[in-house]
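Multiple structures follow.
Rule-based calculations on the coordinates, nothing more; no lab input. Just so it is clear, the structure is predicted and the values come from calculations on it, not from any experiment. Cβ atoms are built from the backbone, for glycine too; each structure is taken alone.
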Structure P
Amino acid sequence: MSLVACVQLRSGPDIAANLARVDHWVGKAAAHGAVLVATPENTTLLASPARKVALAEPLDGPTHQALGAIARRRSVWLLVGSVAEACATDPTRCHNTSLLYDSAGTLVARYRKLHLFDIDLADGTHFRESAHIAPGDDVVVVDTPVGRLGLSICYDLRFPELYRRLVDAGAELISVPSAFTLTTGRDHWHTLLRARAIEAQAYVLAPAQEGPHGPGRHSYGHSLVVDPWGTVLADCADGEGVVFGEVDRARVAEVRRGMPVGKHRRL
């Protein structure tokens with residue numbers, strides 16, 4: 001078995017301050033023995049769309065190099081939930097991108113968010129992520145010391161076909177770094193994450209943003225670790241923090257062997 005950690009943050013518009021918080025909490029997780037540490041969506045920058053696009057960097061930019069240095073210094077695999085990655089084909093938008101670094105600080109995988117959050121809720125909540133975010137195209141699964149990891153981000157959670165693709169590609173655990181709104185989080189967060197874990201028969205790591213981020217933006221929190229049976233192993237309290245869970249690849253195999261839904265699929 002291997003120990004994994006989900007970091008809960010309250011990121012803001014100051015990249016340097018956000019990096020300092022990441023280093024602090026990744027250090028706490030590493031000291032506790034975590035092999036892989038995951039942080040939320042918008043880890044390094046949670047700001048207005050215009051600021052996000054203006055400060056977006058290529059994958060070898062200084063902010064992303066600093067993240068690799070944290071992984072190297074703390075000797076952990078670091079899944080940075082998402083950063084603002086510069087878009088080479090559209091300067092008016094950026095990518096919302098997960099970055100995975102190994103314990104030497106080398107970038108080993110990147111995933112650009114596929115599904116964009118364009119919603120109009122009855123309570124007056126409005127988002128148009130597609131106005132400033134360019135979607136990705138790839139389904140990404142990568143080998144890590146704790147198992148094969150499938151990558152997703154936040155709103156992807158509502159599209160189960162993505163998670164079936166990840167499992168078909170060998171995923172044994174799945175990351176869902178998020179910044180869920182209060183409205184959607186209260187009613188859907190736990191239910192959707194447990195459903196994806198049960199359907200995929202995989203561990204789910206869901207590090208989350210929490211609390212207010214300025215006028216009109218408040219994240220739900222409740223960073224979770226869920227096992228392949230849908231049992232919540234850890235649920236973070238309010239505020240910043242870190243929670244832990246044990247990942248056992250044999251448990252994934254056991255659940256899939258006992259209920260072989262992959263073999264029973266007809267569609």
Structure Q
Amino acid sequence: MALTQTIVGLLVRMRRAGLFDLGTARVLDLGEQNLYGNVRGSDVVAIARLLKLPDTRVAGIEAEVASMTSAAAPTLAFDLAKLLYRVVFDCTTYRAIDLHGTDAAWRHDLNLPLPVSETFDVVTNFGTSEHVFDQAQLFRSIHALVRPGGLMLHALPHQGGPDHGFFNYHPTFFHDLAAANGYRVATLVLMSPGGEDGDRLDMLKDREAYAALIGKEGLTRESGLFVALVKPFEERPFQAPMQGYYAGDLSEEGRRAWEDRR
């Protein structure tokens with residue numbers, strides 16, 4: 001699990017758009033994150049400046065990056081990721097669940113119910129759930145772990161990635177998960193490899209936007225989805241979704257597009 005330049009850029013965009021304004025002080029990573037090779041400590045400092053954090057805080061962040069980098073600890077990429085989270089989310093509490101993380105992570109098999117009673121403002125699933133066989137249990141756990149009104153952030157494979165994990169995901173998965181549980185789909189982005197300028201990002205405002213995009217341009221061999229879901233303020237038990245097509249939830253345009261693809 002790693003924070004790529006594309007994922008970091010989307011997090012910064014959401015912060016600047018005000019999506020985190022309701023509070024993101026408590027963050028839980030499903031899969032302890034580290035910074036990927038194209039994201040460096042200097043980028044964390046640049047993001048702090050971009051977000052117009054106070055000069056004294058930026059100076060402190062810059063000093064932390066310098067100290068971490070000079071020490072060159074084996075956990076450097078993980079430590080920088082936690083610093084990035086403090087910058088982007090303004091979080092004061094960080095937890096992670098990972099069988100193969102650092103000593104900071106809770107060891108737990110995500111196929112099993114979580115023995116965790118506390119809740120978090122943000123739960124991230126950046127490249128983790130595709131490696132977990134029991135999808136129902138994992139998404140039930142995410143539902144229980146995020147507070148009412150909190151955020152669930154996912155960055156997962158959509159197409160390609162042969163043998164990377166057990167699953168790839170499609171927009172209908174998140175639309176139908178949201179419909180069953182009253183989540184608001186705040187952001188849904190198709191991430192496709194670009195070139196020297198980075199990944200191509202297509203913002204999908206609804207099901208029809210995805211159908212129109214792939215109907216016009218097809219799909220790249222490798223792509224991913226970035227999704228932000230907002231839990232309702234009224235707590236409710238987790239509900240397993242039914243696919244929108246079979247539940248009769250699609251628009252006429254969406255239904256025709258689904259049948260044409262089939």
Structure R
Amino acid sequence: MKIMVTAKRVTDPDARIRLKSDLSGIDSEGVEYKLNPFCENAIEEALRLKAKHDGEIVAVSIGGAEATTEMRRALAMGCDRGILVDGADDALDADLVARTIAKLYEKEQPDLIIFGKQAVDGDSNQAAQLCAEYLGLGQATFAAHPNGSAGMTGGEPGLAVADGKVTAMREVDGGVEVVEVAMPAVVSADLRLNEPRLPTLPNIMKAKRKPLEQLSMADLGVDVALKVKTIAFSNPPERKAGVRVADVDELLNKLVNEAKVL
């Protein structure tokens with residue numbers, strides 16, 4: 001079985017983000033980057049499926065040369081090879097990402113594409129669904145285990161492949177939904193699907209020798225026109241200091257008339 005999995009480079013979600021003075025974007029000076037946490041879950045699930053069914057895992061990403069660091073981490077986790085498509089974050093939207101991954105699918109012809117559910121920088125949660133639509137493939141998004149990653153140590157898995165079909169558990173408001181789609185298919189991994197492994201030192205060394213192909217959008221024949229453009233950013237309002245209230249009546253008055261949450 002051949003699996004294609006995303007490995008996006010994102011700003012560290014724990015970092016303090018500052019905007020440029022003209023509010024045109026994020027000030028990247030001093031900001032640390034890491035592999036998107038949702039993509040780590042996607043990679044881990046790809047590795048688990050490979051352990052059961054053999055095959056090959058191809059990690060794919062869109063970014064500049066600096067994104068090779070995160071790609072090498074994906075390879076160190078266990079992916080067999082990588083493909084990095086040149087593209088800057090400020091020149092991408094979810095639709096362009098989806099169309100690029102769709103072109104990579106046409107090039108690689110995998111049995112399964114596993115996305116991270118969303119990227120922690122843009123948080124749009126659209127690329128997997130758009131890609132499935134462009135390719136005309138079935139999709140099973142937000143794959144998770146109802147008991148969280150701890151529940152993956154035994155029992156029924158959150159994502160399974162058998163008889164040319166992929167079955168995914170999904171957490172929904174009413175409980176757990178099970179989705180079954182024919183392969184090839186598109187899946188997106190939620191954080192509660194599994195517990196991503198940490199790369200070992202031997203695997204980190206091996207990752208340096210694994211193939212990492214670099215392509216351009218032109219190589220893939222992707223139309224780079226954006227459907228969504230960010231006009232400006234704004235800082236969230238500063239939080240006001242808390243106040244002490246004398247009694248319950250005053251608290252209710254503030255909740256109703258000031259906070260307007262009741």
> Upon calculation of P(r) over Cα pairs in 5 Å bins from 0, in percent from the atomic coordinates, which of the structures P, Q, R produces 1, 5, 12, 16, 19, 17, 13, 8, 4, 2, 1, 0?
Replying inline: Q
> Who wins on distance in nm of label points 7 Å out along Cα→Cβ at positions 28 and 212 among P, Q, R, i.e. which is largest?
Replying inline: Q
> Given structures P, Q, R, which gives the highest value for distance in nm of label points 7 Å out along Cα→Cβ at positions 76 and 204?
Replying inline: Q
